[in-house]
Structure 1
Amino acid sequence: MKKFSNRYMILYSLALVAVASIVLSVTAVALKPRQEKNKVAEQQQMVLKSIGVEASRSEAGELYGKYIAERAVGSGQQAANGNSYYTYNIDGREGIILPLHGTGLWGPIWGYIALDEERYIIGAVFDHKGETPGLGGEIASAKFAEQFIGKRVVDDKGSVKPIKLKKNTDKKSLYEVDAISGGTMTSNGVSEMLEKDLNSFEEIIKTKKI
């Protein structure tokens, strides 16, 4: 049996590592456009879902273009989570869709809420990166999001009034929804996200013209 020197084995191992690195790098570069396309499609799906439109990944682009328009936030109205929001026009209904970004117990949480012209919520959708399944992870469920429908983000004077997640809610309140059982930290994160981002979009929310 042929014996190889230590030097040969080290060089051989280094060569394998180098080849593997090149292959992985080429693969990553080749897949990046597809990954970016999928990321855009997933975002479009979420935005559409906030207005009640369910779309497959392949349908998302067309339906998004049909119902949604992206708007830039003007200077002096810079949102904490970015510089854009969305408007929708579907079946004679018009309004705005606001992106939300925050932090849960284990990482990022995000979502979109759709508002009508009187700033009542007509739909909402949330997601997360690593919240606990069955607990904080419930923010991604339809049951959780449906609580927000019919709530309002402004008071009678038109000032922004963020919705709070609470354990013992007043069911008649336009500004409270049920917190997640066993998901206190995630619930707090959602409340903080709503307060931060709704206030950052205050001028957009108070502007009635779409």
Structure 2
Amino acid sequence: MLTLAFDTATRVATAALVQDGTVLGERVSRAVSVLQDADELLREAGGAPGDLTALAVGTGPGSFTGLRLGLAAARGLAFALDLQVAGVSTLDALAAGAPGAVPVIDAGRREVFTLRDGEPVVCSPQEVEPRLCVGDGALRYRAVLEERGAEVPPDGDERHLPRARFHAQLAGPFVPAGEVEPLYLRLPDAEPVSVGSTKLTRERRRWLCWRRERER
């Protein structure tokens, strides 16, 4: 099985090409480059898109924009190549890359995404279990976590990245692309808000209010 796996849920996107458990290549970049990364991985392995037999994509939790980009890329590839897709939790992939560690993803709003009793949750950094902690959330809130007795590896430690090789390792079951959904643990910042008969995002409403103040 030749699997292309990628994750765009955090600030750093990862991609990997894995054949029957063997990693043929990996990339670390940004969400907008994930399709380019996939093309380069295939070319370096001497393959073509038609050689792929499955896709694995990170489903978060994480950046709403990043998740949408990654899932759109996975669905586009799946439909074009007639492939099935496995959605893999970004938290589970982080945990797989650091056995025994607590995965911690920066959630913004002074919160983090983590696992509690094996289930994904959003909480404050102070509520994270004080053990070995990995992920961009662990890096951002290192001082808070270490004050509570947690251990956080050095900034450059690769355990802080949700390596796509682990998505391929955890992938399954494979389903039609349309059935793979992102893992959202809270509403996005741009949640639609009804204003009269028009639906506006919160950002749009703030901009309109600012403009009205300027015009007075």
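Looking across 1, 2, the calculation of relative contact order in percent (Cα under 8 Å, 6 or more apart) that yields 21 traces back to 2.
In terms of distance in nm of label points 7 Å out along Cα→Cβ at positions 10 and 50, which of structures 1, 2 is highest? Before the final figure, lay out each step's value.
Working: 1: 5.8; 2: 3.7.
Evaluating distance in nm of label points 7 Å out along Cα→Cβ at positions 10 and 50 on every structure, the highest lands on 1.
Given a computed value of -9500 for helix-only ellipticity at 222 nm (-39500 (n - 2.57) for each DSSP H run of 4 or more, over all residues; to 500), which structure among 1, 2 does it belong to? Computing helix-only ellipticity at 222 nm (-39500 (n - 2.57) for each DSSP H run of 4 or more, over all residues; to 500) on every structure in 1, 2 gives -9500 only for 2.
Computing mean count of other Cβ atoms within 10 Å over residues 42-49 gives 13.0 for which of 1, 2? Present the calculation step by step, with values, prior to reporting the outcome.
Working: 1: 19.5; 2: 13.0.
Working through the options, I get structure 2.
In this comparison of 1, 2, the computed figure 19.4 for Kirkwood radius over Cα pairs in Å is attributed to 1.
Computed from the coordinates by the stated procedures, all read-outs in this text should not be read as laboratory data. Worth saying up front: this structure is predicted, and the values here are computed from it rather than measured. Cβ atoms are built from the backbone, for glycine too; each structure is taken alone.
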